[in-house]
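Structures given as structure tokens follow.
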Structure I
């Protein structure tokens, strides 16, 4: 070490290191953000709070409740931003957690709300059917069966899966992938199945809700399809450490009545009821779009595609919140006039303040964020190697086995610097071009 390097190293030694980002060296995640219950209208929030007993987090119940409201709408109600941009009120939702974390009770509670809305299981045409058929709700069905269910309900289909991992691994394979993707946007789909005639569906609005196990995320994402994963809203709360044994029952009847009012507003997907955004809400959304583009530029891996769906998802959430607020009023019989700016703000707060950090935790655990995945690999090598200093070529060649180029190594080093693993020191002097070097946090060794 020459005099200049010694002076630089001595000065840095006097500067405390920041804490190491634990996600770079262990299978941990930041403390999860709590679900913002105040965004839910009063009576809906009361149902969530009353149902949150016996170790069931409110996150799962709120997620399941939103899925029930989306099931009432499907493609039968759309939120309109402009004459050229409308969003079906369809949601894809994943409840992430280990065994006995409360996922199943939350899903079961929402299923009970929907028991009265299921159409006949035979899906045959019925001349005596109601003018506004109920939504089709199916459990663990195939794509072909879901498409057939639209013969009875023209507004859309909701798929409930106790285990989404298998579905994600299978749905991204083969010809069915395009049909599943069409379900999220409510577009045209062709559902095929061995031994059955293909079913052509001109409009296929499909909501999905189910559970994912954290320990299976890496295998699920490796075997599955990023395009499908980017469409889900993820909720991954910590397990509840205490149980409420209150005998105060949740008011299922009241929530069913509100769901029934929303269901009565929905039309067929081919000629849906329209819920426009107010002028103030459109102006607010226009201000948010550049921020979403900035977040996309700063992201990588699966997170880029997830954020890319953000604007449409925020519009959908705003539409659902507007309907939930409307359904609480006993004097209203027609579709709400518009989605207000406040409801758009609530939807944006829910997306950016809750669903975004939860999605990032899922993608990081799954190894679907490229820079974090390679940075974790480099951090593990640094711990094993026990070096005090490294160069870019050490990271590129030794830690990452030349799997990235020089620019990729710089990006990994930048992430390690952000995470408190490395910090730059003066370049080593000698023959040729000086080489930059980085000091390794002693806490890693």
Structure II
């Protein structure tokens, strides 16, 4: 008995594999996407009825005769058709399979015919109950087991004599239940993987669209931020000024400015210069940079020759709006050709370097107050430093001195001092380019980790 059941099961598994292969090829066709979305057209439904009806016929033709009953996987086609295409497809495929089975006669013709029709119909009803979606694997397998158990029950109920019905069920029941359950399991596995592929593809496409949108927005933001920086620095008598910012990301927190005394002059021969570094990077730093630049520019223009008051009031406005704990280090100075001085406020920024080529010495313009945005009503004072023709003032952010190479070695202040000594000569723009090229040669291809801003002033 056990050997007979095993042999019968092997035959059924061979038939089931053919059906699963056909079903797999169907899942890879173009029509299957609409099917998974629950929006199959009448044309697609008709095609599915034909395909799964034909599979039901194949399940009968390739069956094995046991005690006058045909052991088969006829119900697999209508079941799968109903589970993926709904009651119309399931019922249509079941009717085709049942019609063919009825022509063969035999003692089990009535229960087999009814079971095939019900297999497709119930599969379609399950599809409807699951909101026009294929059920999960476990439920699909359980459904197949229940359908074949119903098939065996109909045989016991309708076939006479009962002893014959019992003999048929005893011999074919387990193989048919297992074969159909395995077939539905494999097909459900294929469908589940296909659904996962579609979901992942959809998520990937959504992510790519989102990345494209963000990249577009970042490009626009970078263009806007670049528009904040002076395209051309209007020179005043006695000074040659050049500056450049290189962002580590699309946008950043470094900035420089030339306060527009050329538009609203304090006095002839004067220029306001500014360099700053906002804490953080990326979009938040860029937004804080825009706020800081506007506030400082307006106050600097308003207070004219008093940089300490300008920075004091600008700090109060920035600190009031700094809800996320962000701050900005800043150096603001007024170049005066008449007095040959720079009057400045250093709000916690890297001290600019004044190089005196006459004696090859440096002077640091050290801090006169804390970083802006940290504390309201912080005290700021200004200092005035004399300049003579030939002096060079170098203002920079820490992206210069903290630039790293592949060995994680920083460029450092000593190298900056050395390169300033070496590049002395030429105009401000040439010196600026030489310094930036030296930093680039030091870091080579190592990724830039911080924004870089540099300003060079030659006293002429």
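Taken together, the values in this text are just the output of simple stated rules run on the coordinates, not laboratory data. What you see is a predicted model; the values in this text were computed from it and never measured. Cβ atoms are built from the backbone, for glycine too; each structure is taken alone.
Going by relative contact order in percent (Cα under 8 Å, 6 or more apart), which of structures I, II comes out largest?
Evaluating relative contact order in percent (Cα under 8 Å, 6 or more apart) on every structure, the highest lands on I.
Assuming 17.2 is mean count of other Cβ atoms within 10 Å over residues 104-111 as calculated from a single structure, say which of I, II it is.
Source structure for this number: II.
Quick one: helix-only ellipticity at 222 nm (-39500 (n - 2.57) for each DSSP H run of 4 or more, over all residues; to 500) came out at -13500 when computed from one of I, II, so which one is it?
This value belongs to structure I.
Which structure, out of I, II, was Rg and Dmax of the Cα atoms in Å calculated from, if the result is 25.2, 92?
I
Determine which structure produced the value 14.8 for mean count of other Cβ atoms within 10 Å over residues 80-87, calculated from the coordinates; the candidates are I, II.
Corresponding structure: I.
Given 6.1 as the derived value for distance in nm of label points 7 Å out along Cα→Cβ at positions 112 and 392, which of the supplied structures I, II does it correspond to?
I
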